[in-house]
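Quick heads-up: structures coming right below.
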Structure P
């Protein structure tokens, strides 16, 4: 049995920790801190110590003890044998899976991804924009892929992916300016790091109806994507990713034409089904 978190914070009569009960509305403050902690764990693949969490979030140590104990008891995080390092627990997966189970678009998308993979020969993805990131909701690996690693639930900066660019192109330049800083973080040496340069690229995406990138998000990988037109502005997109060595001009044109065909069919299906 996993050991309990060490040195729980003292509680007041109302059940809150000293650090959380210093002002009215402390329950909301605690909720915000709990969510911030979960997001910190989600961004880190390694075990994380209380000292690391304190340094990264700024949450007082007294509050951290109580929050970690609560999240641990409820199964949202796990602790190591010493009870001093933590990571996400199984409840996070259960909650995330419930989101997918309740998405009415997903059964239609799954069929579209299968058809796209069979006709393109490449790995296919379905993602949704969340702020300045894209979240991968479904993936179908190429039958020739050697990776076999699901991206479901993972996020990447929208500006560094074809999926993200296809969806950012649904916004105006003014909306992109409010969403993204002038200087953008680089994932690789090829990532576009200027918002102005990105906006110029998005104008091309709007004109041609698809987005492409080569090694901007992942070294050795090229990608093409098209937004799915069932919401305005579109929030979801489909993509094909391929080894950069196979991404010839002719292949990319073929894949983009296929993406446009299948996303148009998918968007029409979703609109007919009344899914918004």
Structure Q
């Protein structure tokens, strides 16, 4: 570690001012990614702006949407009776993130802001057609994810909440790394209410070099018949997929089909 200034503002406005005033400042949410890279000196911010006192935690359901505050932990999402009733797949996803310690410290806002290409929430946001609410605007999930560790967030812009439309059906399945629980491949499938021509969205995380993406061929097939059998003949190209010590690109391409069929079956 090394010397840096620590700030703990009591409002989102104050946090945004601190971040805008210093290009080298970093926001601290749960710290599950930031603290390890600080220890390794891979990131050296001049100031850490702790968001713990900004009042951004909380869950509410109204108007066909589940709204989750950015500082809400994974454990809180997984354990929420409201989330389990409205979008069970989202609660299941949150309960499968990392280990117990990570789930009680990591936050949904921190995960989406970091946009790790193997993270789980990105698949949920994209498949459910979520809206990323910030201190400046509301960003559609389709516009928010812009590549590995890259988002539409601007300097000084903070995620304050995420709004998930309640689907008719949804499920998430993943093939996890046995140590980190990150997705080697994860697929989130959602049907309705209509968010596009088909009303069906399929988002894949963990597989692509560029991060989370929608699988349009699967969406088209499921729009005709929402069944695992409808995906039987759809092959995913290995081009552009990750290949590492955990899985080759070809294996990940195969897993996308397996996880997608399992997700559709689980969604019913």
Tell me which of P, Q gives 3.4 when you compute distance in nm of label points 7 Å out along Cα→Cβ at positions 49 and 209. Q
Ranked on mean projected area of the Cα convex hull in nm², for residues 89-200 alone, which label among P, Q comes first with the largest value? P
Name the one structure among P, Q that percent of Cα pairs over 33 Å apart of 19 was derived from. Q
Which of P, Q yields -13500 [helix-only ellipticity at 222 nm (-39500 (n - 2.57) for each DSSP H run of 4 or more, over all residues; to 500), calculated]: P
Output 15.4 (mean count of other Cβ atoms within 10 Å over residues 97-104, calculated) maps, among P, Q, to structure Q
Can you rank P, Q by distance in nm of label points 7 Å out along Cα→Cβ at positions 113 and 241 and just name the one with the largest value? Q
Here mean count of other Cβ atoms within 10 Å over residues 57-64 was calculated and came to 13.4; which of the structures P, Q was it taken from? Q
Distance in nm of label points 7 Å out along Cα→Cβ at positions 225 and 257 - highest-scoring structure of P, Q: P
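Each reported figure results from applying straightforward, stated rules to the coordinates on display, with no laboratory input. Being a predicted model, the structure only gives us computed values, none of them experimental. Cβ atoms are built from the backbone, for glycine too; each structure is taken alone.
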